[in-house]
Structure formats: C-alpha cells, structure tokens
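Visitor: Okay, got some structures for you below.
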Structure P
Amino acid sequence: MQRAETWSDPIAHIVRTAPDAPVLYFAPDRLHATARAFQAGFPGLVTYAVKANPGEEVLANLVAAGLGAFDVASPEEMRAVRALCPDAVLHYHNPVRSPAEIAVAATMGVRAYSVDCVRELDKLSGRVARDAEMSVRLALPVRGAAYDFGSKFGLGPDGAAALLREVSARGYVSSLTFHPGTQCADPAAWGVYIGVAAEVAQAAGVRLHRLNVGGGFASHRTGRAPDLTPIFTHIGTQVTRHFGAQAPALVCEPGRAMVAEAFTLGLRVKAIRAGGAVFLNDGVYGSLTEIRDIGAPDRVRVIAPDGTERRGAPVARVVFGPTCDSIDRLPEPLPLPGDMTEGDHVLIAGMGAYTRSLSTGFNGYGLRDVVTVAQL
C-alpha cells in the first residue's frame, strides 16, 4: 500500500523510520520523464505493458503523463487500467486466451488483439468486434536479448504469412507484431524483425495497418545507462527502407524500460554470518525473483542506520533471502561493502520492473510497501 506522505529521498525515510520490511521507493517525476522520452523519441504510438508493474501509482502517473494506450495480458490488468482511465485504449496482446477472458475483453471494448495460430483466431471470431485489429505475432531466432519469447509465442515467416492472409480474409484489420526479447540493447534486432515483417506482408499480399515492434527496450541494470535514441532512429529508418510508401503505423509496448528507473528497492540486512554470507529481508520468492534469470544489477548502495553510506572495500558475499527455504539465495555472490553490519539498509536502483509483479508472500515475507519520494 502506498503511503500518502512524500519523503525527500530514500535515505531520509530510512533514518526516520528504520523500515524492517522491504520497500519500493517511487519517484513520480522520474516516471514522467521516462514517459516523455518515449513519447518524444519513438516514431509512433507508445503503450505501456502493464505486466511490468501494475501499481495504481504507476498507471495513474502514466495517464497524467499523457499515455492513453496500454498493453494488457489479462482481464485483471484491463480492470486496473479502466479503474483509473475509463477511456484508455487496451491492446490485448497475450496470444493465448480462454473464451471467458475473451468475453471480458469484448465487454470492455477491446479492439486490438494478437494471434499466433488459427485456433486462437477461431476463438476470437464471433466473440469480438468484426473489424477488430488482429496482429499476427512473428518470431525469429534473433540474438541480443537476455531472454526471448520465441519458444513460447509467435510464428516463423511462412506461418505468419499464412495466418496474416487468414486474418485479412476474415475481414479483420491486419497487423503484425513481434518482441525482440527482454533487455535488448542492439538496434539491429529490431532491424532484422522489420525486414522480415515486410517480407511476410508481401508474401501474404496484405498491406499492414500497424506494426507493433514490442517491448524489450533495455533498462539500466549494470554499467552505463542504455541509450534508446539509436533504437528509435533505427526502427524508423528500417520501416521506411523496407516498406516505403506502404509503411504501417508503428506501435511499441515498453514495460521494463518505462518503469524501472522510477523505483529503488530498499532492503535490510537481517544477519551476517561468520563466513560473510548475508541474510536480507527479501529474496528470490519476493522482489529479487528476476535476478535468477537476468542477473543482479550493480547499482547497489549500503546505508547505515544513521544515513551514511558504507564505503568499505567490496567483498563477494553469498546473499540469502529470509525464508526457511535453502534455494532462497541469489545465484551468484554479490559484491557488498566489507564494513556493512546487521541492521544496515541495501538500496538497489532501477528496480521498478517486475519486483512487485513477481513477489510472493511465501513464509509471510514479501514486498508490500511503496513510499513516494521526491528524488532517488
């Protein structure tokens, strides 16, 4: 639950309240700045992938920043958006749905869907608007991401062309969509997809209404912050190159890159063992779940209870979570200051994406609190 009070920064909150449970520190201005950067830089419609962080404060601030379209993966996400923005445009691009879920979407006026097989198109036919947009999902073996979705969703070029022809034959608005994979920082990944998308449309004999270039835009986890401008530029250039006068309108659906920088995760050191292992008050069943898949960020500060930063020489420490489960540990040791002690606080920057979405309440632990701050 978000607190009404706004603090100057996470350290001020730590000194005054000494939180013993995990906290997400939220800076609305940072979220607004990211939203403006996407809207100014991307050459098309910017939607937000709600799955990354469905928090009420996130959705409300994105609406305030001018976003009017959202990528939703479930009826619950539809309801969350509609509660804050009744007129929002919803793109239901989870390619697998039950008839009951489709009925909810139709009732909510959803008119944009994705499909990756005829069976899913059959489910939608007769249940959604006759002129709804159907985006066929393309999947390619493109490198450059932390992990991709091609093994779960999408069709190769031949299958995508065949399904696109069927979408057009049934009278739906015909579009294509793809996702280059999470934490993708290479513009070439988008370029490859765009080139093949043009070939698919030509093979199908269909002029695309829109091309959704997905999410996948990298957030800042380690090293230098990724520059999204070259990616935006490359997308626009490649669409013009491959489609020419028949260029479709563009859509993107950032999740992680939109929301990650607006939050810093605050944890507390519960114990330090003689061998140097650290027990934190949250772990892989909570806000650190994703670290198992894409690695730990290096944007970590350790703060003493009086607000000073620990600056001892880094020590590679095994990090355990608080639960009574032996696998509740980070997969690799984390370099942390040698002078850290029990009761210190650990601040991890850029943790707004998926920390809350994936957090469980196992053993009674987990992430529950969001605290608004003026700056991170």
Structure Q
Amino acid sequence: MNLTGLIDEAVNSISGMHKTRKTLVSSIMPLTKKPVKVDGRDLLEENLISTVEKKQLNGTLAGVDSGFVGKDLLAFNLVLVRCVGVVFDYKQGKLEKAKYFPSFYSFPEPNLSSSALESDEFQISKSLQRLLKEVGTTRQIIEEHSPDYCFIDGSIVPQYADKPRNESTIHEFYRHLVNEFQLLYKTAEKQGTELVACVEDSRGSRFRSILQEKIMGASINSKPLDNCYDTILLDYLLAKGERSMAFTYSGEDAKRPHPILSDFEERWAKSIHAFYLRPCEFDRPLRIEFLHSKGDISEHVNKIAPIVYASSCMHREYAYPTVLIEADLHAKLNPDEINLVYDKIMDKLGRNIRIKMRRDYRPF
C-alpha cells in the first residue's frame, strides 16, 4: 500500500468510527436525562450527567508539577528532576499573590544510580524518582501553606507502568513511594486541604465500562464502545459546564484485584474516586480524581467541580487548572540541562574512563 492509500484508509476508518459512535451516543442521550437506578458501589449518583455552576475563586489554591530527564550510561544512570510548587492566593475572583516552592527558578536535582538496571527498570526508576519528589513537594506545601485546594498533575495514585517486577531491585523503592502517597493523603486530611488530581490526557475506561455493564444492558448494542476511552465517549455526551457522575477508581473484584490499589491500605484504596468535567467548549473533558471516604458524594463533588471549572476554563481550546499550567512552565526540563551535568562529570573523570553507551559515540 502506498502512502496516499494508507492516509485515505486511516481517514475513512476514523471517520467511520466517529459516525458510528455519534449514532450510538444519540441512543444513550435519553439515559442522561433521567435518574438511573443505583446498583452497589459502581453507581454512586443518580444522574449520569450534572450541570456545574462556575464558582468565583477565593482562598488559596496550590499546584505541583515536575519535569525529569535521564541519561543512560554504561556505569550508572543519571536522572535530573525538577519539582515546582505554585501557590495562588485569590480574592473575589482575582489573583492577589503567587508564591513558588522552592523558588521561582531552581536547578534540577541530580539523582545518580550505580545499580545494574535493566532497560525497563531504568525507565520505571526515572518515573518513580519524579513521583517521589512530586509527592514530597506536595506534602511540604500543604504543611506550610494549608491551601484550600491542592492540585496534582496526573493521577492521585501511581500508574501500572510505574510498578516494577516483584523481583526487581527497585521494588522496595516502589513500596516506599506507595507509603509516601499514603502519608500525603493523611497530611491533606489533617490540614483540611482538598487534594485534587487532574489527568491531562486520560486513557481511563472505567466510566465507559460502568455505562455498558450497569446501565445500557442488552437493550442497546454497545459493542462500538469497546476499547473506547472515557474522554472520547464523554466528548460526545458532555457539554461545556457539565460533569459526569462520580465513580470509584476501580471495581470490586476479589479474583482480579487492582494491581496498584491492592498495595495501598484498604482505607485509602476505597476512598479514591473520579469524575469527568468539561470546562471548555473546544477541548475534551478533564478527568478529576479525589479522596472521599464518608458523607454524601454528590455534595462533595459539587464542592470540587466548580473550583476546577473556574480555574480550568481560561482558554476555550485548552482545559487545565491555571495553577498547574504555571507549575508546568517552571518545572519543564530540556536535554541541555542534563548535558551540562554530564559534561562536568566527564571533565573531571578525564578520557581514560569510558562511561558512554556505544550508540552514543558511533563514529559514522
């Protein structure tokens, strides 16, 4: 197949999928207009879709993000991590003050590992180091500033790709990270801070599976939704200023426990919930994760959603909290920064010690 044929096939396939899903969603829409029957822990609210009122920002909002870059060398692995926390103080909807932690600009923290890591372990190790720094910074900001809301870039728990093999040399590092996450939850609870995680490009499918298994049943052929991400489905269902129902992070299945939540204390594993919100007309819905252990969950979500909405609708084509956008701008890393550290190491070592990978000094 030539390039033109390949492009035409891709366009036809994507267009056909879009039309099929759009037709299917039109048959689902009536289900969103009436309360649904609550069934066990999966359906936590009666309304599949609810309207969110934008709330004027007041008080303190914090956000934490990090950037990292690694260099794989023969004798060791070098990783640079920069984590930045931003604290915004609002009064009557206006930003009055911005503070940065540890500072407006900070050089990334170098991490050196001489362990003999496999290629996949090195990739996981980089991610774990970044997460550990991010969780620690978030906890420090909550302890020092007691923000009303603290936003995290990414999920509120580690991801499956962050979990090393049980026999891996970095498995203990992973266990330490899990404990740090739980300590963060305890700190937020103690300080009265609402911990809110925003997943920029979610590939979750929990909402879609609940819709297929618990609500649509056999009355509607839902096969076209198989392998469809939540954000794709909800892009059709949610209008600007609407949110999905809240749901648990994972279903209850004793035979197939969640690979990450099974490593957490039961109290925290059961308290992690999520919902989707569409703050902008021309961007996909945003996945929001939060902790909820007691009380009415609709009341809790209706407290969080207006704050996320107000802080994420500044641009009609990009939905993300401004405090996280600011943190990301200060946390970003580029290869020049790790090359600077690497070059200084090489200058002191001299030419007699070879630490480059062969692929990095290929002469042709």
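Visitor: As an exercise: helix-only ellipticity at 222 nm (-39500 (n - 2.57) for each DSSP H run of 4 or more, over all residues; to 500), calculated from one structure in P, Q, equals -12000. Which structure is it?
Guide: It must be structure Q, since only it matches.
Visitor: Match the computed value 60 of percent of Cα pairs over 19 Å apart, for residues 232-319 alone to one of the structures P, Q, and report its label.
Guide: Derived from the structure labelled P.
Visitor: With FRET efficiency 1/(1 + (r/R0)^6) of positions 136 and 240 (r between Cβ atoms, R0 = 41 Å, to 0.05) derived from the coordinates and found to be 1.00, which of P, Q does the value describe?
Guide: Attributed to the structure labelled P.
Visitor: Out of P, Q, choose the structure whose coordinates give semi-axes √(5λ) of the Cα gyration tensor in Å equal to 37, 27, 21 when calculated.
Guide: Only structure Q yields this read-out.
Visitor: From P, Q, which structure was Rg/Rh (Cα atoms, Kirkwood Rh), for residues 16-223 alone = 0.99 calculated on?
Guide: P
No value in this document is a laboratory result; all are computed from the given coordinates. A quick note: this is a predicted structure, and the numbers were derived from the prediction, not measured. Cβ atoms are built from the backbone, for glycine too; each structure is taken alone.
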